[in-house]
Structure P
Amino acid sequence: MSRKPHDSQRDTREKLLLRAAELRNRLGRVQADLGRRTEPLPRDAPDAAIAVENDEVLTAIETAASSELAHIDAALDRMNDGVFGICEACAQPIEAGRLEAVPYASRCGSCAKAA
């Protein structure tokens, strides 16, 4: 029995929603950790350097998670608008394998390479 495209999109929606929840949870933890920025740095220079380096890593994690979450939200909007899986550049279908690997892809492989 073959799967219907609708079932595949429903599975993708569920995968995106789960990933979005995971990212929101991660962002909350990172932002809570970064919220301690108002505390003074440790007096010990090596400890202060570690604290600053930790903040830089947390900021990078926050940026990456926020970016991925924005892509997921855009993909969910495309689903709601009925244009999910259609390349925003050439209006051709996005390859199933590409959507499997990157479920929030908004461009087909050819257009993504050209960009």
Structure Q
Amino acid sequence: MRFICLYKSDPSVVLGPEKFAALEKLIEEQTAAGVLVATEGFHPNADDVRVRIKDGEFTVTDGPFTEAKEIIGGFAILEAKSKEECIEHCKAFLRVMGQGENEIHPLPAR
């Protein structure tokens, strides 16, 4: 089963050299094990755009969205045997990050 995991970062988290090295190691291990399919981190910038519709009317807001309390810091697509296994992989990621949360969504079978 494939899952997309959205990491909502805590703005106070700073990836110093030690955390960055631990994160790189985890990414290498999960990729080698066939668990990690794709991952990218996001950095708020002026090119971000939020598009909303309410009552048939669109609103387009340019970023960055620094006022947001929950910033989506990145995503990972994981291949796991079950939701429970995916949760364990997300816990490993969050241990490295130290703060934040992962939102997990099953992806449809291809």
Structure R
Amino acid sequence: MTIEQTASIDFASIDSDSGKVMITISDHLPWNDDHGVHLQLLQDKLNSYLRFIESGEIGKKIPGSQGREIAINVVAKFDLSDEAKLFYDRANQAVANAGIEFKFSLMRPN
């Protein structure tokens, strides 16, 4: 799954070090002038993840996740554009207010 499948959870796991439930968005798209399509996909995907958490579906789909802290992790192939950085800052505040950690990491080639 990827960012383009906005209604799907790309990856889910329980981090062995922190014990957090990690749900990951896989973002392989470049940040070029795509008329906001990339940002819209990211927003739609993030909203799907938040619905997955808030509805309680996360507890049904990920065994052992009940009662654990949750983090949404975006793993991207390309570094953020200035516009994307603004989106992440705003989204991070909103997600943090819901008690969920929101992280961005850049995928490093092997």
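For structures P, Q, R, calculate mean projected area of the Cα convex hull in nm² and state which one comes out highest.
P
Given that relative contact order in percent (Cα under 8 Å, 6 or more apart), derived from a single structure, equals 29, which label among P, Q, R identifies that structure?
Derived from R, not from the others.
Where a number appears in this text, it was derived from the coordinates with a stated rule and is not lab data. Bear in mind that the values here come from a model prediction, so they are computed numbers and not experimental data.
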